[in-house]
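Participant: Dropping the structures in below, format is structure tokens.
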Structure I
Amino acid sequence: MATNQDIILDGYPQSVGAKIQYVVDHAGPTSYTTGGEAYIASNLGCGGFDKVTGGSSFAAVGPNGTTYSVSATYPAGSQGQGTPTVQLVWSTGGSEVGAGTNLNGVYVRLEFLAY
């Protein structure tokens, strides 16, 4: 089951071979942690991720019309295998957002290939 910050799009999850694909609109945290927001596969009711594809916020939001993007980073040593967690790194203008930034209500569309 997705967290209250996630909205799973209609038609998902769906099977892709032996894997499960999710497309999720994900809201940012109320207080961002430098290095990324930990995202755990069990948030979606699965065991781990093979691939996480980031995205951009839906519309310019924030005090100055800021647009955010998210990329996923994987734990060291997870090459060639899935992982139960990834870090979602939020950025704007090519730089990671600052610690403590309130991203609640800022949604990005993410794609997960899970098992």
Structure II
Amino acid sequence: MTLAKEDFFPERLWKAESVPPKGVVLTIKHVEEERLGIDRELRAVLYFEEDHRGLPLSKTRWLSLENFAGGNPARWPGHRVLLRTAEITFKGRPVLSIHIAPAPPLPPEKEV
């Protein structure tokens, strides 16, 4: 039996280091308002069908979602998204960040 830290202390939110190198496709379940961080700042957090972790929405992520899922967050559930990472500059230093994009279309179902 192999024990892993994640089995006992699961992450509550997505971190850039948690995203697989090729990205991950997830289906939006819902958006919630939550207070996050030391300052308990009110943020929108995106949740997914396939994973328990939430993704805090920055303004950039929100605008990306609006571009492909529409401006009404109540209509985002069911949209498939691709989470991937990219290096950005934050406070003058390079950091890994999570980016959100529409997921590639599913291949057509084969007839039986």
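The numbers here are math on the coordinates, done by the rules we state, and not lab data. All figures in this text were calculated on a predicted structure; none of them were measured in a lab. Cβ atoms are built from the backbone, for glycine too; each structure is taken alone.
Participant: By the measure relative contact order in percent (Cα under 8 Å, 6 or more apart), tell me the structure among I, II with the highest figure.
Facilitator: Largest one: structure I.
Participant: Out of I, II, which one gives 10.6 for mean projected area of the Cα convex hull in nm² as computed from the coordinates?
Facilitator: Checking each candidate, the match is II.
Participant: For which of the structures I, II does the calculation of Rg/Rh (Cα atoms, Kirkwood Rh), for residues 19-58 alone return 0.95?
Facilitator: Comparing all candidates, it corresponds to I.
Participant: Out of I, II, choose the structure whose coordinates give mean count of other Cβ atoms within 10 Å over residues 11-18 equal to 13.6 when calculated.
Facilitator: This value belongs to structure II.
Participant: Further question on the same structure: Of the structures labelled I, II, one was used to calculate helix-only ellipticity at 222 nm (-39500 (n - 2.57) for each DSSP H run of 4 or more, over all residues; to 500), giving 0. Name it.
Facilitator: The value was obtained from structure I.
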